[in-house]
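**Student:** Below are structures written as structure tokens.
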Structure P
Amino acid sequence: GPDGIKALGGVLGIVASAPEQQRRLKLAQWITTPGNPLTSRVIVNRLWKHHFGNGLAATPNDLGVNGVRPTHPELLDWLAAELVSSDWSLKQIHRLILTSSAWQQSSQPRKEALDVDSGSRLLWRFPPRRLEAEAIRDNILLAAGTLDSRMEGPGFSGFKVEAENVRHYHPKEAYGTTDWRRMLYMIKVRQEREPTFGVFDCPDFNQTVPNRSRSTTPLQALSLLNSPFVLQQAGL
């Protein structure tokens with residue numbers, strides 16, 4: 001908005017009263033200009049976070065002076081340079097990370113290292129990670145032999161829709177074969193938590209946050225024992 005334009009000063013080269021379309025265009029051009037060193041760093045830091053659970057900089061939404069300093073600034077800069085030199089190929093960065101010794105090393109703990117760096121921020125081992133909700137659901141389908149691994153195509157919903165004056169969403173009590181795709185293809189509904197795996201810290205689509213919350217609650221065990229989805233898969 002205009003306040004944001006004022007805060008950026010003359011960086012974008014437009015006045016605060018400029019039309020919205022022009023403001024958006026100038027902002028996009030500023031973000032992607034070759035002279036902006038932040039864009040590539042932010043991208044590779046988020047890719048690293050996706051694979052390791054934490055970014056090289058622990059504040060993925062703030063790589064500025066108010067954020068946490070990167071644990072490995074030279075590595076962050078090198079990955080950012082690789083992203084730019086590979087014509088912004090995300091696949092190339094994924095390949096570099098997944099073939100690195102840091103990603104392929106054991107997660108076995110060592111007492112002397114734990115005493116110094118219990119959070120594995122210095123990458124002396126691969127940090128143990130809990131499965132996310134999506135991986136838990138997909139692995140249940142895989143173990144039951146029902147996983148539909150087709151790519152692309154329409155998504156599916158975990159809710160029944162009742163349309164009156166407004167739309168009401170009710171958790172499904174039975175699931176068909178069209179619901180057995182990877183959770184990546186599940187249609188997300190604002191204001192409604194996924195009925196079975198919402199307790200496993202699925203993202204809240206009413207908020208924009210840099211990190212997914214991590215909790216351990218009795219509801220997670222009860223959900224795996226009693227949810228219609230899990231019981232149906234266990235009986236197949």
Structure Q
Amino acid sequence: MQCGEILRKILVVTPSSSTTNGLMHPLDNPMYEALRTEHSQYAVTSRSAKRFPADIAPFGGLPPGGDQDLRELYHPDETAVILGIGPESMEGWEVLKTFEVIQMTHSADSSYSKHNGVRLLSASEVSDMLKLTSLVYPSYFRRETASLGEYCGIYSEGELIAMAGIRMKIPGFEEISAICTHLGHRGKGLGSAVTRFMIERIRARGNTPFLHTESDNPAQQMYRNVGFEPRAVLPVWVLRRTA
């Protein structure tokens with residue numbers, strides 16, 4: 001049995017998957033909840049469905065039964081990425097890829113040894129962020145993605161070699177995303193350093209950090225080392241609008 005199958009058996013049905021009143025937990029449908037709440041100013045909306053503008057991210061979200069509304073938000077041949085709750089019908093979509101991610105929440109205080117090189121990144125450094133993410137985190141990070149939240153990074157000899165930042169925000173929660181290290185600088189603890197930096201920033205605001213990772217991502221152990229624990233296994237759909 002593979003890691004993802006084991007985690008699915010453990011996590012798909014857990015007390016944390018719903019609220020005390022039986023309603024779905026916001027983290028079970030995080031893209032939709034972010035666009036409905038903390039990132040509502042970015043939301044492109046068609047009745048019940050929502051998406052980020054294309055220059056920010058390909059992500060969209062919908063409540064159960066919002067299929068037709070979601071289709072209206074994407075142009076023919078445009079790619080949509082949906083996390084948590086997907087379309088009940090694939091009419092009008094070509095399924096390019098489906099997979100699962102492990103959603104992890106930060107549940108433990110972890111000592112933070114500051115890395116002297118970690119600092120917040122500015123809007124003037126977006127080109128450096130795009131260059132790094134194109135090497136190790138392609139497709140999802142776009143020119144306006146950094147407008148969603150603050151990002152931090154480490155430079156070496158004028159080159160950005162590690163970064164992380166805030167993507168989705170839901171009341172009480174902030175997602176750490178785009179955690180990446182230049183291939184030539186791995187094994188130096190840089191990914192851990194930028195992740196810890198963002199944890200500290202989120203915790204200082206009184207919120208809980210969370211993130212998403214694929215089951216075969218070797219960085220999972222690092223995430224555990226800095227205080228993250230698996231919360232749920234969520235499905236992801238990568239779709240192309242056909243009509």
Structure R
Amino acid sequence: MYTKIIVICFIPLLIFTGCQQSEGQEVELTISTAASLIDVMEEIAEDYEKEHSVSITLNAGSSGKIAQQIQQGAPVDAIISADEQWTNRLAEGEHIHTDTQQAIVENTLVLIASEGNNKSIEHLAQLSIKDDASIVIGDPDSVPAGKYARQSLQQAGIWEDIEDHLVYANDARQVLTYVESNNADFGLVYTSDAMVSEQVKVINEVGANTHDTIVYPAAVTSQSTNPDEAEAFLDSLQSEETQEIFKSYGFKLEQE
């Protein structure tokens with residue numbers, strides 16, 4: 001069985017007829033996930049499908065966009081965001097079951113460059129003197145990685161100096177693509193993103209005290225047609241075995 005992945009910015013809205021799953025029939029779940037989770041979630045979803053009568057479709061995008069899809073009534077069973085801000089907004093609008101909210105894992109932020117880039121940066125503040133350098137971050141208004149990047153650059157006191165040199169990406173993975181293709185000299189991404197690419201190198205680990213804690217909250221949506229199965233899947237993400245899979249992809253476990 002193969003997990004279906006949708007990396008898009010829009011899910012067509014469907015009209016639900018209220019049909020019930022017949023006994024023994026495979027349950028279909030659509031999980032909207034932050035773009036930075038797509039690689040690890042593909043492995044986790046495939047493992048879960050092998051043990052359960054469930055077919056999982058992953059819809060990946062920026063946390064802001066996948067939250068907006070749910071606000072618009074998209075047929076999604078659960079969301080895993082990269083920022084509590086967006087799940088809190090969904091809770092305020094009664095778009096998720098708040099009793100299913102849970103933090104899954106955490107992440108850290110790093111500064112990357114392409115493997116062929118010989119420029120050295122020991123501290124973020126040094127970016128302000130690289131006047132000819134282009135820097136890519138996620139759009140801070142919709143991409144959590146971009147919001148955290150802006151916080152760190154503000155903390156370093158260089159945001160205003162380099163703002164004109166910034167390129168905004170649609171999600172965390174697009175930041176990686178810009179640097180891989182040498183369309184930007186530097187990028188601020190999650191550690192987990194940097195680990196999946198052999199074409200970039202980490203040149204600076206950003207201090208966790210320079211930005212909000214990077215946590216991935218999850219919840220079952222109010223429009224889910226299979227809320228019990230969706231919650232069971234989210235609960236499975238807390239298992240020791242699954243948490244170790246997250247760790248192998250560069251994510252940080254909450255207890256660490």
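Every number in this text was worked out from the coordinates using simple rules, so none of it is lab data. Small disclaimer: the values here were computed from a predicted structure and weren't measured. Cβ atoms are built from the backbone, for glycine too; each structure is taken alone.
**Student:** Consider the structures P, Q, R: one of them gives 61, 60, 32 for Cα extents along the principal axes in Å as calculated from the coordinates. Say which.
**Tutor:** This value belongs to structure P.
**Student:** From which structure (P, Q, R) was helix-only ellipticity at 222 nm (-39500 (n - 2.57) for each DSSP H run of 4 or more, over all residues; to 500) calculated, if the value obtained is -11500?
**Tutor:** Details: P: -11500; Q: -6000; R: -9000.
Attributed to the structure labelled P.
**Student:** When distance in nm of label points 7 Å out along Cα→Cβ at positions 125 and 173 is calculated for each of the structures P, Q, R, which structure yields the highest value?
**Tutor:** Greatest value across P, Q, R: structure P.
**Student:** Something else about it: Computing log10 I(q)/I(0) by the Debye sum over Cα atoms at q = 0.17, 0.33, 0.34 Å⁻¹, for residues 117-156 alone gives -0.65, -1.09, -1.09 for which of P, Q, R?
**Tutor:** The correct label is P.
**Student:** Which structure, out of P, Q, R, was Rg/Rh (Cα atoms, Kirkwood Rh), for residues 93-140 alone derived from, given a value of 1.22?
**Tutor:** Traced to structure R.
**Student:** Work out distance in nm of label points 7 Å out along Cα→Cβ at positions 37 and 213 for each of structures P, Q, R, then name the structure with the largest result.
**Tutor:** Values: P: 3.7; Q: 2.4; R: 1.7.
Greatest value across P, Q, R: structure P.
**Student:** Which of the displayed structures (P, Q, R) returns the greatest value of FRET efficiency 1/(1 + (r/R0)^6) of positions 53 and 205 (r between Cβ atoms, R0 = 25 Å, to 0.05) on calculation? Could you put the intermediate results ahead of the total?
**Tutor:** On the way: P: 0.70; Q: 0.50; R: 0.05.
Ranking P, Q, R on FRET efficiency 1/(1 + (r/R0)^6) of positions 53 and 205 (r between Cβ atoms, R0 = 25 Å, to 0.05), first place is P.
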